[in-house]
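**Student:** Multiple structures are listed underneath, in structure tokens.
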Structure I
Amino acid sequence: MAVFAHEENPLDEREWEHLKAVVIDVARRRLVGRRIIDIHGPLGAGVQTIVHDHFTGTTMGQLGLLGEGDPDPMRSVRREAGIIPIISKDFILHWRDLETSRLTGVALDTAIAAGAAAFCADREDHLVFFGDAEMGYEGLTTVEGRLTLDLGDWTVPGQPFSDVVRATESLVQAGHYGPYALVVTPELYSQMHRVHPGTSVLEIAHIREIVTDGVFQSSILGKSRAVIVSTGRQNFDLAIAQDLTVAYLGAENMNHPFRVFESVYLRIKRHSSICTLERHG
């Protein structure tokens, strides 16, 4: 957006568009949360708050001839105004690098911008999965009311499939019938790549038949943790005021500071649509 370009921006239009494209591309390839969560927005950079409803009602739609009243309507049991936080990471382009690029005709090295974008993407995923207790934000693996199960030993062939089945059964019992998505740590992801006992097929292939909205890995989850969700905006979404972009902050000591930033808010509406599996002890 033009408001972020700044009239003193040292980059010409081609350089500026390239820088923004690098930031967006890094985020697109790195973000995991957005692969399982619907997007609401963008709403506009100036939007600072959003309505956050928490829903109840988990039974199927009613079948009848006369349209009788639903004894278990889906309704909001709690409504709050959520403040949309800003995620940002600054970086500096040195004036000599910019001059060298123009003098030699060699493309400007945008690695530093890519690094800042990666740090912002990691912070967004951390917000999605863990929230921020100090600021009062809920995450998929921390929100109260989610389903929780003990994680088995995934070094044992067949255990990953068994755990996924248990988790989806728990979600069905809570009224969430899928489709499902699974996010695991890299350690657990590698342990799904064994031949499923009694078959000639990798275990992850059988898991993907159950978890049809995708199986993903994220180092943000740490160790020995998996989260299975029933996907759909009726359960949660990621509200975006300003999607990831870059802004020029104004010259400083002859160099050029920029900021990669975004403003996003996770709205978890049906807490029992999430099931986490963790190993304790």
Structure II
Amino acid sequence: MSDAVNKAVILARGLGTRMQKEAEGVELDEQARKAADAGAKALIPIGGRPFLDYGIQELLDAGFSEICLVVAPDNSVLRDYYRGVSDRSQHFTISFAYQAQPEGTANAVAAAQDFVGVDEFVMVNCDNLYSVPALRTLRESPAGSCYLAGFDRDAMVAKGNIEPERIARFAAVQVDANWNLEKIVEKPERPEDYMVDGTVYVSMNLFRFTPAIFTACDAIDRDPVRGEFELPTAVQFMMDHGLAPVRVIPVAEGVFDMTSKADIGPLQQRLIERRLSFQRTLSSK
């Protein structure tokens, strides 16, 4: 029996507040500016296609066939577009889970419980474009454990679009000698304190979960500062209470990140030759 999972959950509910902020010296066409001003990162056009299309393509190339988008109940534009994509495909399905309010990433994951059922699944962000090797590694890992992709910070700089100053503030991954996760350290003051064999590994929110994560998401309290239900808190709860082990898989890959208006132009250039295997919907502009 294969350990590979077929289900992927994409978190696409966020408000995109950083994307809505103006970026000095950034020129955007009308369609891109409209999507960016609305915080609709998944729908920002890249080569005539929504940015999220490229993330879905990477999932398909990695072997996933069942995809769930966690969205706002009133996001009819995104929902209608991807319902059309799914209806036109014979090789994969896209379904939807609804997060009533933007109450954090753990709350978003919990919204996908009916889609997941008793299966294991991989979870990704809609505003990050992960590589096929990174996705496939998590997809094909042995069943029964949870996994976090630990991204080599230097490889992220070399292969992605995130400058070193930003990556220095990303969550560091603390592991034991056997690569079991001990803690996700948010915005570490000294990332070098968490080096493993001379390398700092960071979290880009690329996980493979068992259904145990839903118990943890339901059990945690809101973050006292942000007021939201945070996924790292749920992961820590899951480990602390023995619900499931979490293994860190080191990954020497880049990630393309769509956070601010300044990211749009460079990504349009980097992805201009990327070809997609599925059709856009007839109703898309």
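**Student:** Tell me which structure, out of I, II, gives 24.0, 78 once Rg and Dmax of the Cα atoms in Å, for residues 66-161 alone is calculated.
**Tutor:** I
**Student:** Taking 185 as the value of volume of the Cα convex hull per residue in Å³ derived from one of the structures shown (I, II), identify that structure.
**Tutor:** The correct label is I.
**Student:** Here's something else I'd like to know. Given structures I, II, which gives the highest value for distance in nm of label points 7 Å out along Cα→Cβ at positions 82 and 266?
**Tutor:** Structure II gives the largest value of distance in nm of label points 7 Å out along Cα→Cβ at positions 82 and 266 among I, II.
**Student:** Compute mean count of other Cβ atoms within 10 Å over residues 186-193 for each of I, II and report the one that scores greatest. The partial results should precede the final answer.
**Tutor:** Values: I: 17.0; II: 12.6.
Result for mean count of other Cβ atoms within 10 Å over residues 186-193 over I, II: largest is I.
**Student:** Right, another one. With distance in nm of label points 7 Å out along Cα→Cβ at positions 42 and 146 as the yardstick, tell me which of I, II scores highest.
**Tutor:** Top value of distance in nm of label points 7 Å out along Cα→Cβ at positions 42 and 146, among I, II, belongs to structure I.
**Student:** OK, next. Among the shown structures I, II, from which was the value 26 of relative contact order in percent (Cα under 8 Å, 6 or more apart) calculated?
**Tutor:** Considering all the candidates, the number was obtained from II.
**Student:** Okay, moving on. On FRET efficiency 1/(1 + (r/R0)^6) of positions 194 and 234 (r between Cβ atoms, R0 = 35 Å, to 0.05), which of the structures labelled I, II is highest?
**Tutor:** Once FRET efficiency 1/(1 + (r/R0)^6) of positions 194 and 234 (r between Cβ atoms, R0 = 35 Å, to 0.05) is tallied for I, II, the winner is II.
None of the figures in this text is laboratory data; all of them are computed from the coordinates on show. Quick caveat: nothing in here was measured; it's all calculated off a predicted structure. Cβ atoms are built from the backbone, for glycine too; each structure is taken alone.
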